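Multiple structures are listed underneath, in structure tokens.
No value in this document is a laboratory result; all are computed from the given coordinates. Computed from a predicted model, the values in this text were never measured in an experiment. Cβ atoms are built from the backbone, for glycine too; each structure is taken alone.
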Structure I
Amino acid sequence: ALHEQGHLLAFRILHTPQSAASQLAVQVNELFEETGMKPTSLHGVAISAGPGSYTGLRIGAATAKGLCYGTGIPLIAIDSLRVLSAAIPERQPDIYYCPMIDARRMEVYCSVLDYQLQEIETIQAKVIDANSFADLLNQHRVVFFGDGASKCRETIQHPNATFLNNIYGSAQHMGALTFSRYAAKQFVSVGDFEPNYLKDFVAKTKSPAGML
């Protein structure tokens, strides 16, 4: 996505995440052509800092670093859960927000934020059970959302728990967050930045032919 002073100019969506390695650079170039901009027109590059897909984060980081190295502009990193929360357009001050990214089985990557996207509970990998967030829910209304929330709906049974469907993190929601960090000069080192994977990468191996 391309933003100017926090306002969205144009964006693309990769409908097949597996194609990110071959399509990300192509779509970045298409955005430049659509808006009449060039890499040298940029003042900064924002990236999802994780957690999330190991491959997706790695490809995104490599592309962002390439733009920064090529133009000499700063790199801004914003955690994926905060970006996911920014997709909710009308957040209310009396509600806490819990973005969830699916990990495995009953585990999610999650955090808890207030309506201004300030962190109440830090990012963690959490195995969900019936007592998850019980203390928080006894005191506050909490909205759960993201691709990890749907599997928790039947487990977290509390009158203060609400679940939202179809909330997805996207670069199109990063504009305001990015601009505020750019104005505050909250940059990360292009050379040293590594995404927050939360867990070590475990490669999937293919089964031998004829075996399931």
Structure II
Amino acid sequence: IMKFAEERFGNVKTVKTFCREQQEVAAFDGKLDEALQIGYKETRARAIFFGLTGFCGNFIIISVLYYGGTLVLQDSLTIGALTAFMLYAGYVAISMNGLSNFYSQLNKGIGASERIWEILDRECSIPIDKGVVPMDKPVGEVGFQNVFFSFPTRPESAVLTDFSLNLIPGTTTAVVGRSGSGKTTIALLMLRLYDPQGGKVHLDGNDLRTVNPQWLRN
């Protein structure tokens, strides 16, 4: 929830520019409801689990007290021995309660570790230091050919649609547009911080998808 809210508040200008306040509020309500349902499930599971363990511990104590009291009345057991058994039963109940808490924390740790390993095992879609390193010194001609692009977090909102542009070395080109029209996105694609979903971005005729990102940015 915090990640979702932080992303929306961090890009509040973009949200307001595209008049998506109501949609984002509805999406946040959905996230809250999802978290609430998960909380309900966790509460029910914890109630059942701790209720059963508590019942078992108390049942052991009551059983020992009942059976031990019967033996004391029959002079088959001394009060001291019954007291010792009661202490042992109490230790068992406390141990069971400790095991239940340990099991609950263990499940939380397993769930958190699964998320951590999922992030660590994720493969980067754009390699860090792989690809072709052109032998010739770059001239600096950059071209966009029928580029289609939308950010991975908002695939339904196209930022660039069939966009084409040629940047000639030694010339000055101004890209002008309203906020959210894709000006910054053009620079991000030139640095290959993202790859377009369609079309091609090239440097001196070399498709940036094949070029080593480290060489490109240096």
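See the values below:
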quantity	calculated
Which entry (I, II) yields the derived value -8000 for helix-only ellipticity at 222 nm (-39500 (n - 2.57) for each DSSP H run of 4 or more, over all residues; to 500)	I
Per Rg/Rh (Cα atoms, Kirkwood Rh), the highest-valued of structures I, II	II
Top of I, II by Cα Rg over 2.2 N^0.38 Å, for residues 59-114 alone, largest first	II
Comparison of I, II - label where distance in nm of label points 7 Å out along Cα→Cβ at positions 91 and 171 is highest	II
If log10 I(q)/I(0) by the Debye sum over Cα atoms at q = 0.20, 0.33 Å⁻¹, for residues 107-146 alone is computed and equals -0.65, -1.41, the structure in I, II	I
Highest-scoring label, criterion being distance in nm of label points 7 Å out along Cα→Cβ at positions 11 and 155, among I, II	I
Ranking I, II by relative contact order in percent (Cα under 8 Å, 6 or more apart), the structure that comes out highest	I
Answer label among I, II for the case where FRET efficiency 1/(1 + (r/R0)^6) of positions 51 and 195 (r between Cβ atoms, R0 = 35 Å, to 0.05), calculated from the coordinates, equals 1.00	I
